[in-house]
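Since every read-out is calculated from the coordinates, none of them should be taken as a lab result. Just so we're clear, the structure is a prediction, and the values are computed from it rather than from any experiment.
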Structure P
């Protein structure tokens, strides 16, 4: 059971980054609101346990309550928000059980994918990965954590797409949704971005060598680091986790 949601009415941060604008996505108004809110939750602009004030969201995005309510219902179905009767709607806290399950599923998909890709990757695809690594390095040097995170995600998406299986990236993203949010706590950790970049380089080097075993090993090592870094946070930041 969640801890004292009502108490969080007084704990919500006084300010946060603006919600992503609606014109960044396509589809119906409800779809655009959903994408904006989901991006804000995954980026930790809305913190775990924070109350979502629907009236403020409507005012900020310039929409009525209907598309916001529809978006919140979708986010609730995905486990990203909790709707508590007579209390409000809250951003879901992290759950280590869900994080471990998501990490397990994502690892299974990526290890299988990288083995396949190591055998079939083209020089044109390798060029895309090398270019991505160069941008990652530049963003790391500039201290742009958000930008680095985007290129990190793009690199994994590229590798999955190189398998030729169109649904694979969607399945991986669905499995990864809770991990995706939690891993934002990792990248600001001292030295973690640098280590992540080296892990990415090892994966690409194995693909360049067209070595499935090495690609699998490098990918497994990279993905395993997430749980290693997140485990201590349960004790260090208990307010972010649902331990019930």
Structure Q
């Protein structure tokens, strides 16, 4: 065998070995630890479309801030009139032993309600996202298996299966296509308790600002009901110096002025 061919073979084998060195857990940890900036704010448009093609549109202001050991997010619904002044707040912790804390303010009741763990499988404001989907699941809550490497939309991805440690969790497993190096999940499949495909999340648009990759258009499709929800993020600003007291029950009731 010629030396050049031998060298090429060695390099090929080395590349295969390197690719196999990374584990499913390490990939998901890279996704979890992907830089998101100190804070972020912008406008969300939620379009819910049922199987008959009828649409409902929600307009939302969203604010997010990283506090080091936790991330806080708050949403204020601004339109239409029947949901205006509704607000939602989520606190996600880096401690794998602490689940997300979530609250919703319903102006008709003039009351902030804490979302119980039993209610996190409920769908958020009629969309195809559950309350749990809106949180930030810690990597150690699941067992992760690297299934294969695959090209999706022209990008090289790792395909990782995640199985919950908690057998009572709402999904029996998820499968995620994660872009190498950028650690963006381009696609995610959710399977129900009977192991049937329930929903598919796809990322359709993204942008980069201040070194942070922001997902600006995502779609969740419920393949069993035929309904889908598109979330579009616009007028995005990163590292604006949001005040710590933006994320309180008082602000949920009052709104940001």
Structure R
């Protein structure tokens, strides 16, 4: 697999740029949507079967996308995105992902493992990620990343393809971004060198699609909610960047307007 260097302005040595939203209105709307679906005590969700729990996540995610929360978030940080990409001519992922990791449960059902975007789309390294903590995110459960790993060529990383025991193709989990055939890093990346992505309330992190990252086990006491999506410069887009999005049934990337 040929490694594609992202043509973006690097925020730091790991490509990360923390940006502040011009308003917290969109985050408040997202929290309201989440709390209308997840209105019970955390304890009530711990014994819930993963499929039933994921159906709740899809319900909330569908509403978040129906009300175009992704577009509204981009609007609040648009100037920073333009500076990062060095262009105002970009596309946005047609459906954002909701992440809702339960505490105590330590399994693949709760978070996405270590990966970079090129694992699931050969040219996705040209995209950038936007990750936003929404509720219950702490240093005990925040996203992890491997510093400067966006500089490691794909051909230097060995992976094995596995079959997920909890996610079937086209299932609720798949619609939430869980892989039915996830790739596990075998060598080429020092995963013990992980750092915590520290993003405060009312902020988002922008980083290269090539950065190795993954959600940590939720060691806090409540469910941890975040959302993420990708953006890409129009000049970097091609069908190799994925053509359709399973959740929206629309093109994976659409016009930002």
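Rg and Dmax of the Cα atoms in Å computed as 20.2, 79: which structure among P, Q, R? Comparing all candidates, it corresponds to Q.
With Cα extents along the principal axes in Å, for residues 79-142 alone derived from the coordinates and found to be 58, 33, 17, which of P, Q, R does the value describe? Computed on structure P. With helix-only ellipticity at 222 nm (-39500 (n - 2.57) for each DSSP H run of 4 or more, over all residues; to 500) derived from the coordinates and found to be -6000, which of P, Q, R does the value describe? It must be structure R, since only it matches. In this comparison of P, Q, R, the computed figure 19.4, 58 for Rg and Dmax of the Cα atoms in Å, for residues 39-134 alone is attributed to P. For which of P, Q, R does relative contact order in percent (Cα under 8 Å, 6 or more apart), calculated from the coordinates, equal 35? Value 35 for relative contact order in percent (Cα under 8 Å, 6 or more apart) corresponds to R out of P, Q, R.
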